[in-house]
Structure formats: structure tokens, C-alpha cells
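Following are the structures in question.
What follows is calculated from the coordinates using simple rules that are stated; it is not laboratory data. Note that the structure is predicted; figures quoted are calculated from it, not measured.
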Structure I
Amino acid sequence: MAGIGSVVTPVIVKGQKSDYKSSGQFSPEKFRLSLNAYSFDKPLRAGTFTISDMLDFCSETGFDGVDLTGYYFPGYPAVPTDDYIFSVKKKSFLLGLYINGTGVRNDFTWSDPQKRNEEKKLVKDWIVVAQKLGAPSIRIFSGNLSKESYTWKERAKWIADDIRECAEYGKEHGVMIALQNHNDFIRNASEVEELLKLVDSKWTGLMLDIGSYHTDDPYDDIARTSKYAISWQLKENVFINDKQVETDYSRIIDIVRQCKYKGYLPLETLGEGDPAVKIETLLKKVRKITET
């Protein structure tokens, strides 16, 4: 009989199929949590907090990775210098933090091709930044600024074309496009699915923002689109219609498990209050659920 603390090795008989992996008994899942830089939006924009400070915070707090939104790099939307990019990459590496993505604020809803060319250039420039950072993905939006009188389907066609073009460029640099549902042009699961099918690119997936489905049942929208997720934004609250409700993280983590997502899970806090306190609170909450 094996004693306490002994490692039990499964016996595999030749010719028989082992259920070693499917049982889950010997391969507990590991959820890797990262921090989306937007959580420190105000101090980062005010200059009272830097990306370097945020990396120290993430390391000390126990995060596994970081999602370094482009807005907080010096000179954005212009690309930062290689010296700066590589200093961030080096520090992240030495602190044991994986850079799981970056992101830009683009808008493809304009009908004017020249305007959209400028937006595509922004995305492509930051694809190169992502490559230099060693980040496998870049977060983009579909957009919502244009109020021109085009139908959703008319606009979706050119947005999909623009995203596909960026995805092809991303493929050349080893960087995936993570399209975020942001309660903008895409507001629910049906619209997310329709746009991603129009894009039809293996180098494009969904950054699943759990706080941006303002529907009767956001958990249903989250579950329906979880199969497209290549990254997430896990927030303190979800919206039932337009009312904020505290996120039921047991339900969210169940969805993550069911869709067999294996990547990093970025956390993002919003609103008033000390971001450091809010982030630590959310991290402890999510970590406790993922470890049960």
C-alpha cells in the first residue's frame, strides 16, 4: 500500500488505452492569471505610475503575466523605441512575468478608406511592437465612433476585410489579432460570431470581455463565444442589460473550464478606488476559485 505522500504511478497494460489524462486525477489544471494594464489607467496616464512600477507590482502581488496596453508606452500612438521595448521585455523576463499581449485603440467603422488605412497602420505598427515584446497577441476593437448611416451588415463587411488584412500582417510577424467585444459595433454573442465568421482567419480570435455584454443573460453570451477566446478580460462586474452586477466567478471559471481554454486569464478592474487594493482583492477572489 502506498504511504502518505507517495506518488502513485498508473499501470498501463500494453494494448490498452490509458485514461491517465482524461481522469484528471494526475493532471490538475493550472490557471495562469495576468493583469491588464488598464487597471492602473489613471495613475499611468497621470505619470505617477509607470509600466516598470506595474511590473514590480505584478511580481510582488503574485501575477503570472501582464497584458501591456499600448496606451501607456511613451509617445503612444507612435511606437516606442527599441531600447524602451527591450527594457520592458527584459524586466518582465527577470521578474518571471509573461507578456501575454498588448493592445491599441482603433476604429474600423468609418466608411472612408483613407481613415481606415490610418487605423490599419496603427494596428500593424503595434503588431511589430508585440513581436518585439514577445507578445503573442494584440488586442483591437471593431469601433463605434462613426455615426454614418450604414447598416450593420454593410459596415461589418469592410470591418471584416480590415481585420483580415491585419491578421495576415500579424501572421507574418507571429502575432494573433484578439478582437475585443466592447459593447461597441459588436454587442452580443450573435454579432461576435457573425463578424468572426466574416473575418474567417485562423490568426484572429476573441478577447472575451465579460463586462461588455449588456444583455438579459451575459453569462449565456460569454458561454456562446468562449470557443473563440484567445484571451479574456475578467472584470469585477458584469452587466445584466445596463445594470452592473457583481461577477459570479464560479460560473465564469466553469465556462473557462468547459471551453478548455489553456491561455492566460487577464484581470481588469475599473472605477473609483485604489487600483492596487481593487486588483489584489480581485486576484485573491479569482485565485481562490481557480484553485478549488
Structure II
Amino acid sequence: MFDSGFGGLTVARATIDLLPAEDLVYLGDTGRYPYGNRSLDEVCHFALEIASHLVERYDVKLLVAACNTAAAAALDELVEILPVPVLGVIDPGVSAVVEASRSGRYGVIGTVGTIGSRAYEAAVERLAPHTEVVTCACPGMVEFVERGVVSGPEIEILARRLLAPLLGHDIDALLLGCTHYPFLARVIGDIVGREVVLVSSADETAFALAARLAELGLENPDPDRRGRQRFVTSGDIRAFTELGSRLLGPELIDAERWRPFHQTKESA
């Protein structure tokens, strides 16, 4: 499982809780985050590099692209070239928000890269073509989470400005189309109002993962075993461990360092 940083820990948490017998390797590319303001081609290169590393180094049996921007940029290519099954977060999220919406009119918020890719519109057209989706890019919100800031006046002011375009569309459900955003659910909920149901793709992705493992006969045969979690970062190990343990829980007690080949100048 991988993400640009800490956001995918929401998917990791749901997976650990739902599938406690499974081993999990999580790679957070904190040395190169955020992905949302990068080109989709660059994000695709990052995703392919990370995926290859996880498959070759850890011999994983299935890969989860727990990053909406990476899934939008690279999921099709990952599915095509990797020797293991690949799961993204976009389709499970769309299925969940469609189910949560009573009116069939709902919103999706995400990074500039995710929203600009129109991956959610494509998923809606494929999975629920008779519903109406309103999308909204929210640049800057990921950076707050990556600094461990999930409440307070600064993020509230930014979120209120970014979410303003959604408020006039009479939506009744909102998909948090970035795995970082569940950490900001209280702030977002206060702005959009109690009548709007907030939907995170994290739980739905974990359910989809469990179903895929069962479908392929890849689930661990011993339901009583305790799975092992390993955490990897391309950034500072101490910073990743300190903030990651606050966001995920007690499973994250240490991390390994990974140095990507496609190192950017700002992270070198």
C-alpha cells in the first residue's frame, strides 16, 4: 500500500482493523509530497517506481494505490504491467458516495491533480451514470495534514474558502476524494453542514480489498494469526514515525528508509 505521505494511513487503519491476519507494508513518499500539484505524468512515474519497489522488495500479493492522485494518474498502467492485482481508491469511493446520497446529487473534493484528471467523472459515468457529481479542487489541505495540523483557525479559513463553490449546489453527500481529508472531517463537516453526509473511501477500499483477496483465493488461511505491519518512507524516518503514530495508532512504532531513484531536487 502506498501514498504520497500520511493520507493513506486512513486506508491502512481500516485494513488493519478489517483484516488483522494480513501482513501490511505501507510506503509513504513523504520525501516527494505533495503529489496534488505535480503533473500526472510525474505522479505516474513515482507510482510505478514505488509499486515496483514494493513488489520486488517485499513480494507483496496485492497492491493498493491508497492515494487518489496516484490512482488517477497511474492505476490503469499499474494494472497492466504489475504481476500482482492492483486496487485503487476511486471506484470504492464513488460506490460509497452514490449509496450515501439520497438525491443522486453529491460532491467530490480532491487535490488539483485528482480533480483535473476527471477520474471521478469517468468513474461516475461508468458506475452511476444517472447521478450528478460536483467536483472541487482543494489545494493546500494536504500540506496541513502532512504538518500534523488538523484543526485551528488557519485550516478553517482555508477550507471555508476552498469549499465555498460546493455550497450552492444542493448536494447531500460529499466524498473526501483524498485519503488525507478524513483527518479534516470535523472542519469540513462544520462548513458543509450536518445535512451533508461525509464519505471516506478508506473503509470502502478495505472492504473492496477483502473481497478481492477472497475472490482470488489470496486471503490468509489462518484467521487467528496476527498480521505484521511494516512502514517505509522516502523522507525523514523520525518525523514520519512521530506524526504517523499519532495518525494511525500504536502499530507504527518505527519505519524503514527508502531512497527513490526519481529523487526530486527539493527532496534530495
Structure III
Amino acid sequence: MIITIASGKGGTGKTTIATSLALSLAAELNTPPLFLDCDVEAPNAHLFLQPVFTQEKQVGIMIPEIDEERCSYCGKCAEVCQYHAIAVLGKKTLVFPQLCHGCGSCTAQCPEHVIVEVQNSIGMLESGIARAGLSFARGVLNVGEPMGVPIIRQLKKWADSLPGQVVIRDSPPGTSCPVVETVRGSDYIVLVTEPTPFGLHDLRLAAQLTEELGIRAGVVINRVNGPYPELEMFCAERNLSILLRIPFERTIAEGTARGKSLLDIHPDFCQQLFSIFTNIAK
């Protein structure tokens, strides 16, 4: 079973929920789950789960390299590139690696066969054992690289060789391409939100994403400090089950700021979080 923890916006407590859910499963299941930190631009689940990394793998994409001496400057490579990563200006062919998606169309369509593909490193994967015996893996995007999707895709493939019958994916925030790649293939999505107009606005976007992908979802409301009827009505209208409400408490804020999980701060959350899993399984 694959459960992805997502949110329409950053700062809602998504990683807090993801790591705490994983720890609750490790405490209740015979086999600890596998945790994937897919927020490759700003991975921070390690702050809560404290993994010891024992494996490492570089991730790259194949980008074109052009033999200028043999190039006829016909422009076919630029014509077939949907991402505008190649431009032909007179007797010069320019390649923009930051725009290249490594699709290989330019190489396949070059009539002169003067394009070869070379690997451009964009990040790395790491894995190891974390707290409570959790299998832990994450992707880390190199600073300055614009595309996290190839790393997330490789991380998901790498996870197939790692132990854990239940997989918890910590998604990037928002609804962009990295989020779509993270949630693709999930059995269930837990959307973490907060009872504010901004939180509700971005929850609408995240809920629309889950509907378009055809994946069932439920909601965890974080920092509850009173009734917020608009949020409750939206969840009822979209048939989104409210899985858990977490109170707005200073002790929780201070604890998570120090890298503590919800279970460390309030041990009673262990059973509440495990109940989320059992409800999803049903």
C-alpha cells in the first residue's frame, strides 16, 4: 500500500504528519514501513527520523552534445524539441541544459547524426535505516537545477528494491509537476491543511488534483484553534473524510521546531495516526 502525504501549500505540517504516521506504523506493524522523502528541492524528513545513510546513487539526465564541425545547422533538432532547449542561430547551435528534459528527440531526428547524449548530474538518492527501524530514502536536487521530476521518478524506482510493505511518500508542497509525479501510483492521498482562507484556497487546488488523477483522498486539519465552517463544508461537498484534527498548541510548535514527532510530544497521537492507516486500509 502506498500512502502519499501532500498539501496545497508549504508550511501546513505535511512532513510532521508524514513522519509521525510512519513512526506510528513502525510501532504497530510487524514490518516497519518504507519512508520516501520526495520533496527533493527541500528535503527535511531526516530532521525528524534521523536516518543513517548507507547507500548513495547519482541521478542525471542525458543531454545533447553537438559536433559543431559536422553540423549542417539544418535546425531539425530545435524544431523537434518541445522544451526549447536547442536553438540554431546561423552557424551556431546552442544547447540549454537547464531546459532539457532528456527525451532524446533531437538525437533521434538529427539527419547528420552529429548529436550524442552525455549525462548531466542533477542530484542524488540516499537510503538507510531511520528511527524505529524505518527504511528511509530521499532525493536531493542539486542547487540551481530546475527540474525535480527525474529525481522523484528515480527515487520511486529505487524504492522497489527497498524493504517495506507499506510506503509513506512525503510529497513536495503545491500542485506542480513534482507533486503529480510523487502522487502518481499512490493508493491514497492524505491532504494536510490549516483552517485559514489561504489554506482552504490551496486545499481546493490539491483536491482537484486528486480528483483528476482518480485517487481517493482524506484531510488532516492542522493547527485547529476553533471552528472554521467553510473548510468543513468544502470537505463535506467533495466527500473528503476528515481523518484527524491537530490542535493549535505551543507545545506542538516548540516540539516540531526541535525535530520532535507528534508521538514524542503527545504519545496518544500514536493510536490516532494508526487509526488513519486502518481506516484507509478498510
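Okay, here's what the table says:
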{"read-out": "Answer label among I, II, III for the case where Kirkwood radius over Cα pairs in Å, for residues 131-250 alone, calculated from the coordinates, equals 14.8", "value": "I"}
{"read-out": "Read-out P(r) over Cα pairs in 5 Å bins from 0, in percent, for residues 67-170 alone, computed value 2, 12, 23, 21, 15, 11, 8, 4, 2, 1, 0, structure in I, II, III", "value": "I"}
